[in-house]
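What follows are several structures.
Quick note: the coordinates plus some simple rules give every number you see, no bench work behind them. In this text the structure is predicted, and so the values were computed from the model without any measurement. Cβ atoms are built from the backbone, for glycine too; each structure is taken alone.
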Structure P
Amino acid sequence: MRGIVVIDQPVEDRVVGWHVNVGEGLESTMAGAWVLPADDDRIARLLVGRILVTTAKAASRFGAGADVSALAFAIVAETSALDAAFSAHVASLPSSKRSLVSPRWPRIPTQPTAEAAGDPLASKALTLARWVAKLLAAWDRIEKERLTRPFLVPRGGELARPLPPGWGSSGAMGIAA
């Protein structure tokens with residue numbers, strides 16, 4: 001399973017991380033949090049093979065990371081494309097068979113909601129991690145809706161896609177093992 005890690009370095013001597021899992025059937029996408037000394041050797045291992053999402057303070061050390069706003073808008077774009085494909089399919093049917101129920105797409109949060117963590121140093125990372133988790137939950141619902149409609153399956157394949165097309169696939173991967 002591929003995952004996402006949100007990284008913040010709110011103060012010089014501490015690094016905060018929240019793991020967010022990606023995949024179908026997860027009970028929770030929020031998978032773990034940590035606050036470690038900035039020089040802790042475990043940090044590199046916690047990033048391996050994951051898509052990085054960094055705060056502005058962490059970007060100077062870990063790189064710019066993947067853009068969560070881009071994730072939100074990739075989901076919006078794919079939902080719009082799926083909705084257009086649904087409309088085109090309905091329009092192609094004889095008028096006597098145009099009674100298909102429209103897909104119920106979830107609301108896509110395009111902005112984060114501020115969160116307060118138990119440790120105030122972790123609040124910014126928690127805010128981003130929860131936003132990512134909400135987006136992934138919406139994406140999972142979209143994919144389930146897509147797969148229940150045979151005429152939408154060609155749009156993305158026969159299996160649920162863990163992430164929307166094009167997001168998280170360029171340059172934002174964690175450090176190699």
Structure Q
Amino acid sequence: MQQLESSILEELERLRCSYHHEMIEAECIEDCEAINLFGEKIGPFKKNLTYKLSFWKILPFIEKKYLRLPSKSQINSAFIQKLADSELEEIRLVKQKNDLFLELRESSCFIPNLIKNKKLPKDEMEKYQDRFDILFNQRISKILQLASGNPSLEILDRLTSAERIIYNRLKNVINQYREFFSY
């Protein structure tokens with residue numbers, strides 16, 4: 001029997017595309033005229049005002065230093081360390097934002113520019129990656145435990161959207177493996 005199943009990367013890319021269309025808030029740090037982006041007029045932006053647009057629409061303006069994410073949404077190595085610490089303290093998965101890993105992935109692209117502009121220390125990217133790896137490994141090990149058991153719906157609700165994909169795949173592989181060796 002032929003299976004119609006997409007790859008994990010295809011599913012994650014669909015999640016990423018959805019994230020890029022989510023509305024986020026940005027603050028204008030320099031006046032900017034309106035531009036046409038893929039046939040859509042975006043702007044103008046006035047200094048010190050905040051605007052709510054899709055992530056993909058805001059990204060070019062952030063890169064050109066017309067807009068910035070509010071400081072409360074800045075993600076850095078210290079933020080990830082707090083997440084990793086809270087995950088380490090709990091036996092069960094800690095409930096996180098549904099798009100946590102997508103947000104971390106997209107936020108990491110701003111770090112080199114912040115380092116270049118001396119807003120972050122030179123070693124920030126290395127710290128960011130190290131702490132991300134710790135958080136990621138902690139959560140993956142807990143997901144593997146969940147996939148090999150029968151967790152409650154309340155526990156499964158703690159998975160992020162990206163983690164649900166890997167959980168379902170792991171659960172399927174573990175069940176097939178178990179079934180093969182069962183009598």
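Kindly point out which one of P, Q the value 16.5 was derived from, the read-out being mean count of other Cβ atoms within 10 Å over residues 44-51. Only structure P yields this read-out.
Using mean count of other Cβ atoms within 10 Å over residues 116-123 as the calculated read-out, with 11.8 as its value, let me know the right label among P, Q. It must be structure Q, since only it matches. Here Kirkwood radius over Cα pairs in Å has been calculated and equals 17.5, so which of P, Q was it run on? Computed on structure P. Can you tell which of P, Q yields 21 when relative contact order in percent (Cα under 8 Å, 6 or more apart) is derived from it? So the calculation was done on Q. Taking helix-only ellipticity at 222 nm (-39500 (n - 2.57) for each DSSP H run of 4 or more, over all residues; to 500) from the coordinates of each of P, Q, which one would give -12000? Value -12000 for helix-only ellipticity at 222 nm (-39500 (n - 2.57) for each DSSP H run of 4 or more, over all residues; to 500) corresponds to P out of P, Q.
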